[in-house]
Structure 1
Amino acid sequence: MAIKADRWIRQMALELGMIEPFEDRQVRKGVVSYGLSSYGYDTRVADEFKVFTNVYNTVVDPKNFDPKSFVDIKADVCIVPPNSFALARTVEYFRIPRDVLTVCLGKSTYARCGIIVNVTPFEPEWEGHVTIEISNTTPLPAKIYAHEGIAQVLFFQSDEACEVSYKDKAGKYQQQRGVTLPKI
């Protein structure tokens, strides 16, 4: 990259709307940090959660997803039960350029508490809110703070645009809004 990574991300976010809303600096005071970092962007979790429960004795099946397998929660704090998980989404809406691929990793603050954040890569020309899996691997309930950092997105730019983008394939998760459940 000819320019510094943070300047390139800022430029892409402001000129192409790659990240909206975009926080131009790292916000840290009293919160799990979020915003522009040296080589990536720390994204926030919204206040919409789907917490998985076995109240109705359902089976999680990606081909036939039963909405009775979770409860919807809209709150500033979400408690994820022990050895369970929740789905959430980012505050930010992403528009990935055709020559960029991202990898998203959980923040160390949560990782040190046994909270694992799982997100698949954002493919070239994918756009939408990011659906996030938050796994509580501990035997204790875990707090997740809405509107604060949850994961870091790392951007990788190629020397040339990809031959077939996510948009070209008419990907099933294109332009998703809110927490998006599995689709076939």
Structure 2
Amino acid sequence: MSTNPAFRPLVAAIVVALLQTAFLGYMIESRASILRNGVDVVLKTVPVDPRDLLRGDYVILSYNISTIPPEKISGGFPGEATDAQLSVRLEKQADGFWGVSEASFGSLVPKDGSVITRSAPFYFYPTSGSPQSALTVDYGIERYYVPEGEGRVLEEARNASALAVTARVDDDGRMQIRLISIDGKPLYEEPLY
């Protein structure tokens, strides 16, 4: 029994649509899983700038945890240029914000009162003949998209050091922005879906 040749493109289109839907569902559920099950850490932002032609207004966010001094890195540095990723231990500071207490190019052992996150992958270049300088890393939460025309308020608050971000960290060290606050007052809260 042979199939109708006109039927094949329809089956192919249905299969492609199902695969695309499954992929989008996975992306959405992955983000929602972090927001649903992760641990909250409040991060202090530091001044940085912003518009994406395809996605609209956004605010560039940089954090106190984005710069890691070399003395905070345990286990040493790679001896040659390589693709790298840091494990970063965050602990709550006296001011209520979370800061870097330790980082490593390897794994860190869980410890009470701390959260371990992972930096985004980056290319590491060792410095020769001089001490290693501080590392600047990203965590995948450096852009926050806002409705058109509303980015200026967040930029002004960020530049005045009044903006705080509550990010949620899952067991794999992935982060998602959960809440944006100005002077402790919630402004934007991310829904699960």
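Quick note: the coordinates plus some simple rules give every number you see, no bench work behind them. Here the structure is a predicted model, which is why all the values come from computation and not from measurement. Cβ atoms are built from the backbone, for glycine too; each structure is taken alone.
So distance in nm of label points 7 Å out along Cα→Cβ at positions 64 and 112, computed for just one structure, reads 2.4; which one of 1, 2 is that? Computing distance in nm of label points 7 Å out along Cα→Cβ at positions 64 and 112 on every structure in 1, 2 gives 2.4 only for 2.
Structures 1, 2 were shown, and FRET efficiency 1/(1 + (r/R0)^6) of positions 32 and 136 (r between Cβ atoms, R0 = 35 Å, to 0.05) at 0.75 was computed from 2.
Thinking of 1, 2, which structure, once FRET efficiency 1/(1 + (r/R0)^6) of positions 8 and 128 (r between Cβ atoms, R0 = 25 Å, to 0.05) is computed, gives back 0.70? Value 0.70 for FRET efficiency 1/(1 + (r/R0)^6) of positions 8 and 128 (r between Cβ atoms, R0 = 25 Å, to 0.05) corresponds to 1 out of 1, 2.
One of 1, 2 was used to calculate log10 I(q)/I(0) by the Debye sum over Cα atoms at q = 0.14, 0.25 Å⁻¹, for residues 40-87 alone, giving -0.62, -1.01; which? Matching structure: 2. Using the calculated result 17.1 for Kirkwood radius over Cα pairs in Å, pick out the matching structure from 1, 2. Answer for the origin of the read-out: 1. Comparing distance in nm of label points 7 Å out along Cα→Cβ at positions 72 and 168 across structures 1, 2, the highest value is found for 1.
Source structure of the calculated read-out (helix-only ellipticity at 222 nm (-39500 (n - 2.57) for each DSSP H run of 4 or more, over all residues; to 500), -7000) within 1, 2: 2. Looking at structures 1, 2, which one was mean count of other Cβ atoms within 10 Å over residues 16-23 calculated from, given that it came out as 10.0? The value was obtained from structure 2.
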